[in-house]
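Following this line, the structures themselves.
Nothing in this text is a laboratory measurement; each read-out follows from the coordinates by a stated rule. It should be emphasised that the depicted structure is a prediction, and the values quoted were computed from it without experimental measurement. Cβ atoms are built from the backbone, for glycine too; each structure is taken alone.
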Structure 1
Amino acid sequence: MPKLDLSKIEIRSKTTYPGKLAEAVSGRSSQRLGDAGGLTQFGANLVFLKPGGLSSLRHYHMEEDEFAMITQGTCTLIDDQGEHLMQVGDCAAFPAGEANGHHFVNKSDKPVAFLVIGTRTSAEIAFYSDIDMKVVQGPDGNTFTRKDGSPLTADQIGD
């Protein structure tokens, strides 16, 4: 049956960010709806942010489109143009290759939830707007480096 039972889909809180950078998203969790439904061409995740939580470090993708729609609460989208209040039903789109670093922040005192849908590619590169970091995603996982490809240093990731 194509209908998903959200109560049976694991809520995950892990991140792939290295070192202390992972602490930035400690208020975020998600359910991988696309995986639960057997989707392979795009991902669909329901993301939850506790008060004060961040969806990610500000970033943009080179190969993958992203789309988000707020489903619960009020949060703030922060991108290169500034801050944008996002309420239930509000949507945002981030085309692949558009260098507009973005993330969502829950500045309220109530939980926030939003649906994120994105392309699944076999390889991806994303850049982080506020720090000297990029990630290369491939079949063997994620590799985090400086934007020029040189290794991250301990002071950059807080180790």
Structure 2
Amino acid sequence: MSAHSDLARKLFKKGYNCSQSVFAAFCDETGLDTETALKIASSFGGGMGRLREVCGAVTGMFMVVGMKYGYTDPSSKNAKAEHYELVQDLAKQFENENGSIICRELLGISIKHDKPIPETRNDNYYKKRPCAELVEQAARILDEYIQSKRIEEVNYD
């Protein structure tokens, strides 16, 4: 377990959504203050506002790589393609470990668009939901990528 994955789990256990937990755990990497990170990621919990689409832990991961490695020039097709390749690689790694990147599939529920009211967090909630483990995994996958990128940069210099 990495410091980021431990922090992501702790944030989730405090009541933050999956996306907030992953994104805010990496504020030291993105340069964002925690409050800003929590606000940016607030819409992506529950698979995008409880729509049960892409897992919030995955979107949190994507936001971190966007902040760290994203492109800004819309005319640079290579930069865009390289970034999308990174996003797809991270998604594939998460999917390989968990079987999906879709919230409802990870939770084993058929509801596509859930009620907007979040469930009360209690011991029973944490027993039936894999979310704490998923945010931990997403943060670990991200840490491994960031470490490999740093090693690559050192070896390149």
Practice task
Assign the value -21000, calculated as helix-only ellipticity at 222 nm (-39500 (n - 2.57) for each DSSP H run of 4 or more, over all residues; to 500), to the correct structure from 1, 2.
Solution key: 2
Handout entry: At a computed 46, 34, 29 (Cα extents along the principal axes in Å), which of 1, 2
Key = 1
Handout entry: Which of 1, 2 yields 4.1 [distance in nm of label points 7 Å out along Cα→Cβ at positions 3 and 115, calculated]
Key = 2
Completion exercise
For Cα Rg over 2.2 N^0.38 Å, for residues 91-138 alone, structure among 1, 2 ranking highest is 1
Fill in the blank from the handout: For distance in nm of label points 7 Å out along Cα→Cβ at positions 67 and 83, structure among 1, 2 ranking highest is 1
Problem - Among 1, 2, which structure scores highest (criterion: relative contact order in percent (Cα under 8 Å, 6 or more apart)) - result: 2
